[in-house]
Structure 1
Amino acid sequence: MDMDEAEQRAGEARVREHLIEPLMRIGLMRPSGLKVDAFGDMQRSLCQRLAYMSAVDLEALREVVETNPAGAGKDRWPGGPWILDRAREISPPQPGASPLIRSVFAHRTGRSALAEGWAPELLDQVRKTRRFPNDDVCAFVRSQARGDVERAATLRRRQETGGCLSDADAAWLYRREEKEVLCQQIAVGQVA
């Protein structure tokens, strides 16, 4: 098992131990209108997304959630977005890349994305889903990125041949190139 995967799993276990399980033990019920399986998905997502937090920060977050329950009877879990907002107030995620993202870009998946030009879209996908992408996800991301990859290549060719870019095109290309550099830095371990 990759060290980054081990760190991610340890972080997820820490979230379960210091946030999820204590809130379940005091009897907070799932948010009304949220089905049982969706509630389980919310808890798993919280574990994945809050894995960066220390035990002390998770205890602080537990206290905030415990003293601000949702629902008319004040006996329900707040929604996931509310919990994530409180988590960011207590302990903002470190700039850079999570263990999961570093693992993706160290893997052949990330190397392929860098070589083929769709690394920015892969980064966005992993940040959004917090899951290691399988072959189907990669194929989908690659196909969705095709237009932006072609647009970037066209704009670069125009620049190389002395052509001018509109302000909007120049700004778009600059942002994309910044994200490409970030992905390259993640892949070689320069961003922790």
Structure 2
Amino acid sequence: MGRLLLALACGPGAVPSLELCAMQFSPELTRTLGTMLEAGAPGGVQDVRQLSGLLAEHMWRELDAAHSYNDVLQHDLSLELENGRLMRLMVKLGMICERMDQATDPSWSETGDRYLIKLFRDWVFHRTTDTGAPEMDWGYVVEALNKLDAGLPEKILLMSRDEMSMLMVSYRDIKKCVEQVYNELMSRAAIDANRRLYST
């Protein structure tokens, strides 16, 4: 093993030697290769356990670096996962609220579950301050969407634009409404696609 590692360290076309290795690598690596070459002599590496002892410090350092890199990857993955969930949720809200396509009744967004979703959309994205200025708090939006995605039982108070009606609902109720209405739209889209497919 020592001769193999020394040959790899010195590279092709060169006569393997500790002197050449010392010119390219650290003294510690050169000493380790030297002890491996003296496997049969006193003080040389006799088995894998002794070799592991010599490399223990480096092994722990590499293991720690690998764990740290894994933590970074998991953190980035969790961020991308959250971004993906919130993006899907925002797309659904955008496809549902205030649709104006020809196949939809003009009052479709103002009745039933769709109206509740519209009020929630306004409550999240169209908030204003006490002075009437737009409230541009991204943290609030992300928190509300995360609660909706989780379907929490926490209740919120939604108010119509004319402030004539109020509804006390939970994130769980709104999530059910979003899923039901979105599935309804998907079914209508599939039926229309099949109709156009078989009419050609």
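Before moving on, here are some points about what is shown:
- Ranked by relative contact order in percent (Cα under 8 Å, 6 or more apart), structures 1, 2 are led by 1, which has the greatest value.
- Parent structure of the calculated result -0.28, -0.36, -0.53, -1.08, given that log10 I(q)/I(0) by the Debye sum over Cα atoms at q = 0.07, 0.08, 0.10, 0.17 Å⁻¹ is the read-out and 1, 2 the choices: 1
- Structure (1, 2) behind the derived value 31, 22, 12 of Cα extents along the principal axes in Å, for residues 15-62 alone: 1
- For distance in nm of label points 7 Å out along Cα→Cβ at positions 31 and 55 computed as 3.0, the structure of 1, 2 it came from: 1
- Computed 8.2 for distance in nm of label points 7 Å out along Cα→Cβ at positions 7 and 159 - originating structure among 1, 2: 2
- If you line up 1, 2 by distance in nm of label points 7 Å out along Cα→Cβ at positions 111 and 127, the top spot, with the largest value, goes to 2.
Read-outs: derived from the displayed coordinates by stated rules, not from any lab. Every value quoted in this text rests on a predicted model; they were computed, and no experiment measured them. Cβ atoms are built from the backbone, for glycine too; each structure is taken alone.
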